[in-house]
Structure I
């Protein structure tokens, strides 16, 4: 499963170097070149980790980190700085950063730090982070609201729970039995056909072409996979 990482860094050379290396390791990389745009992207999109420089134009990394935590965004944050003073590290960690790396650093160390953050992150980080977008669909998990092409989409409670589980486990092949147990519960006594029906309803409401789904895919003989 490819993890999505937001790189908030204003040095073009470092952005290119980090993006190339992280991409080669199998991560999906998005970048923001200043603190304000980084804050907005991290607040409104779902990422598995954030690599955040301290020295940024428009809003510094300390303020971005503080504002994200105040907004309830719990995405793991690795802070970067050219300054090696202990006080900066303490400030960053107190504001909610998960780890800290001083420039210049070895790429292998950054990769190790990122891997460690991702291992510690909860499996449901995507949904907890607030807003997730795929295609023209925007899902606000906190408000239980879904918008597609600017229009509000109504889902039943069970459809929303199923979509949440798909997003939390995106790119994983999920069996019908697992979906029944995790979404409906052991005592609900539905059948695997129930899963198929709800998947069909989600596709009708969310897919551009339900007959040829782009996001909720059938894995023949195994179950379903969400790709978004």
Structure II
């Protein structure tokens, strides 16, 4: 199961980065490509993510003089990761500087429903698919593939195209039979029980042990399987 916590994987543009580039170009298209390359090399992209860098054409009314010294590019500190103003500085005897606005769009793979799914529906590869979504449109934990949750049940209704969130899927569902694995460093004991509460991956659920009748708390590990660490 591949959960992606967006709080850990939101696009970050490192502030106050700078690089010196050999060249004295005054060609506006070449400057735009230079800016794109600079931004791309100074951002962190989430695992399996994609980025799209968009730079508008430079105002034709702006006259850019050729720079005989190295062009210096940097990203000022006051940016939000999606809208960045790249500063280009020429340090000739007649110095000049130019700010180029850049938009950065980051997308990551997330699992979505391919149809309207009622509460209690079983999630599998026939009713879900992976799509790339912008990070700004996502909240909380998301799933990038169906593998680890196939067979889980929805705890709420999903509309077509909705993002499948792990918190809305019970891998262990109330009233269903579960396998209990109690393990320590030296041994493992397997038993059976019945779930008294719903639980998604990694969550604690209450289980009634069929053999002893005791109610225990255990961690959800996979479909209808819980673990107790002794």
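Derivation of every value follows stated rules applied to the coordinates shown; laboratory data play no part. Fair warning: this is a prediction, and the values are worked out from it, not measured in the lab. Cβ atoms are built from the backbone, for glycine too; each structure is taken alone.
Here are some notes:
- Parent structure of the calculated result 53, given that percent of Cα pairs over 18 Å apart, for residues 110-197 alone is the read-out and I, II the choices: I
- Of the structures I, II, the one that 55 was derived from, the read-out being percent of Cα pairs over 22 Å apart: I
- Among I, II, which structure scores highest (criterion: mean count of other Cβ atoms within 10 Å over residues 102-109): II
- Given 18.2 for mean count of other Cβ atoms within 10 Å over residues 54-61, calculated: source structure among I, II: I
- Calculated for structures I, II, volume of the Cα convex hull per residue in Å³, for residues 62-117 alone is largest in II.
- Which entry (I, II) yields the derived value 2.1 for distance in nm of label points 7 Å out along Cα→Cβ at positions 38 and 142: I
- Label whose coordinates, when mean count of other Cβ atoms within 10 Å over residues 94-101 is calculated, return 12.6 (choices I, II): II
- Label whose coordinates, when helix-only ellipticity at 222 nm (-39500 (n - 2.57) for each DSSP H run of 4 or more, over all residues; to 500) is calculated, return -12000 (choices I, II): I
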